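**Student:** Read through the structures below before going on.
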Structure P
Amino acid sequence: RSGVSKKQKKTWSSLELRLMVVGSSGPSQFQLTNAILGREEFPRDTTSISGSRKILGELAGRRVAVISAPNLYDKDISRVKRKMELRRSKCLSVPGPHAFLVAFDMAKISPNDIRTPQLMMRRFGRRCLRHCIVLLAYDGSPDSKALEGVVQNTDWPLRHLIEDFGGRFYIFSKDWRDRSREQELLQKIEWMVASLGGACFSSGTFQKAERSVKKEEKRLMKKMAADNEKAWSELEKKYLSDELYRRKDAHTASISAEIRAKAEVDNGWLRTSLADVTLASLCVIFRT
């Protein structure tokens with residue numbers, strides 16, 4: 001029992017589900033993003049991205065925001081750049097992700113994969129493993145029961161890796177067009193979140209990210225105040241009564257969403273990290 005009332009469950013199920021997709025190396029996390037959204041956001045052979053992204057869509061009718069960052073062991077980006085993108089991924093998921101979906105290739109478990117739980121605790125916080133589900137990429141249409149039996153009954157590194165994440169795992173097809181089990185995947189995620197009281201994950205750095213995003217939102221809102229007043233004046237000339245309020249509400253919602261999106265990818269916390277990247281690049285240039 002999760003301790004969440006039916007009314008709470010109904011309200012929560014209508015909210016956007018924030019999913020942080022994490023990969024150790026290789027294409028698995030990008031294949032998982034495609035599988036969740038049911039479309040090809042990343043080409044099948046994608047193994048690396050240069051920056052964190054938030055992609056909106058639906059999973060089995062539930063609104064989701066999927067946050068993808070560079071792989072934990074991506075060798076194509078510098079340590080300083082990786083730190084900045086880690087910060088950006090946190091800003092994109094504020095006030096925090098409802099679940100971390102940790103993707104691996106079922107047929108290729110590397111030494112780096114085995115170290116993923118420890119690295120995640122360092123990057124996101126000690127309690128993050130309670131909010132994790134292991135997602136195993138499988139090439140073909142998965143026979144879930146048969147494959148789950150193989151994972152649970154075989155003494156191999158993958159089984160021990162899953163145990164580090166609380167024993168929660170799910171097998172998904174690398175073919176994003178296969179939607180036969182999307183409802184099952186959504187239920188798996190929702191059950192875990194409900195078992196934790198329906199709350200998202202948070203930590204000191206996620207709270208710092210949230211404060212930075214809110215501060216930037218206030219700065220941008222103040223900067224755009226004059227333009228908003230002008231827009232509202234134009235609306236007052238065109239519409240009356242209920243229609244005027246409806247138009248104003250729609251305009252306010254649109255501006256708020258635009259400002260939030262800007263604040264998530266560019267704020268004081270990220271600008272500090274960007275300065276570190278620039279300084280590191282200059283040091284490399286001077287050394288050469």
Structure Q
Amino acid sequence: MSFCDVAIVMLAHNGEEFTRHALDSILSAKTQPWEMFLVDNASDDGTPDLIREYAPRLEKAGIAFHTWRNSENKGCSLARNEAWEKVSSRYTVLMDNDASVCTANWLEEFIRCFDRQPQLGIVGAKMIYPYQPHPIQCAGVGISRLGRISFRGRGAARHDPRYQSYWPTWALISACWMMRTDLRDDVGFLDEHFHPVQYEDLDLCVRARLAGYEVAYTPSVEMYHFEGITTASFGSEEYKVNIARNSLKFRERYHQLFKTFTDELPADEFRWLARGDLGLRNELDLSMQ
């Protein structure tokens with residue numbers, strides 16, 4: 001077991017069974033963070049009891065564990081910012097509570113990316129589904145000249161060679177990424193203009209790029225992601241409305257920038273595949289590799 005100069009920031013608004021998977025995976029990994037911030041964002045299920053159960057286990061593992069409960073759901077940006085502001089480690093991992101570690105030495109692999117790329121500001125994992133045969137959910141984010149968003153590689157085979165290389169990009173999803181903690185000083189925090197959730201992570205990536213940092217995807221870290229659990233509390237209709245609203249904010253903010261993009265992904269990368277199109281079997285497999 002080794003420790004890395006890393007803090008994990010995780011929000012939990014319900015979804016206790018998924019949070020359990022996430023915490024078990026962190027404790028089972030070969031590398032551990034120095035710090036963890038687990039924020040109960042006004043859960044109304046068994047999440048508070050779960051946190052009380054895991055707090056001594058995390059502390060026994062040598063992790064400086066910090067937790068608090070918000071009296072109301074503050075949304076993603078504000079709740080994450082309040083934790084990120086308290087981080088003292090060199091690197092900060094944002095991790096959804098419905099994500100689980102797949103690559104046992106994940107933190108070391110992330111840090112190696114920063115060691116190789118001095119200008120790297122944010123690096124994202126290969127997000128794969130936790131159900132067999134583990135197709136890709138997201139291998140970095142593509143943005144078209146019109147501001148359309150692509151979850152690159154969605155539905156492709158886990159080891160598809162097209163997504164097995166380090167890939168500099170303009171955006172990533174924050175279901176799991178590692179960033180330099182000092183981005184908060186050079187670039188700023190997640191923008192609460194995108195309250196309660198969606199596009200705040202893409203916006204931070206674009207601001208990091210404009211500030212001179214590199215943003216990239218790495219296949220060397222794989223993470224399982226159940227997808228949609230973190231945002232399910234908002235309700236399907238409200239969630240759709242919020243996506244549309246924040247998509248418009250994002251496009252309005254950067255439409256002049258997007259017009260300059262010349263290396264668009266193939267058109268089929270922008271086709272959204274529903275879960276029924278992904279070939280998932282009802283075989284949950286969270287094994288660590």
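**Student:** Of the structures labelled P, Q, which one yields -17000 when helix-only ellipticity at 222 nm (-39500 (n - 2.57) for each DSSP H run of 4 or more, over all residues; to 500) is computed from its coordinates? Kindly include the intermediate steps, with their values, before the conclusion.
**Tutor:** Working: P: -17000; Q: -9000.
Traced to structure P.
**Student:** Let me ask you something else. Can you say which of P, Q returns 3.6 when distance in nm of label points 7 Å out along Cα→Cβ at positions 47 and 255 is computed? The partial results should precede the final answer.
**Tutor:** On the way: P: 4.8; Q: 3.6.
The structure behind it is Q.
**Student:** When Kirkwood radius over Cα pairs in Å is compared over structures P, Q, which one is greatest?
**Tutor:** Structure P comes out on top.
All of the numbers you see were taken from the coordinates with simple rules; none came from a lab. As the structure is a computational prediction, the values presented were derived from the model and not from experiment. Cβ atoms are built from the backbone, for glycine too; each structure is taken alone.
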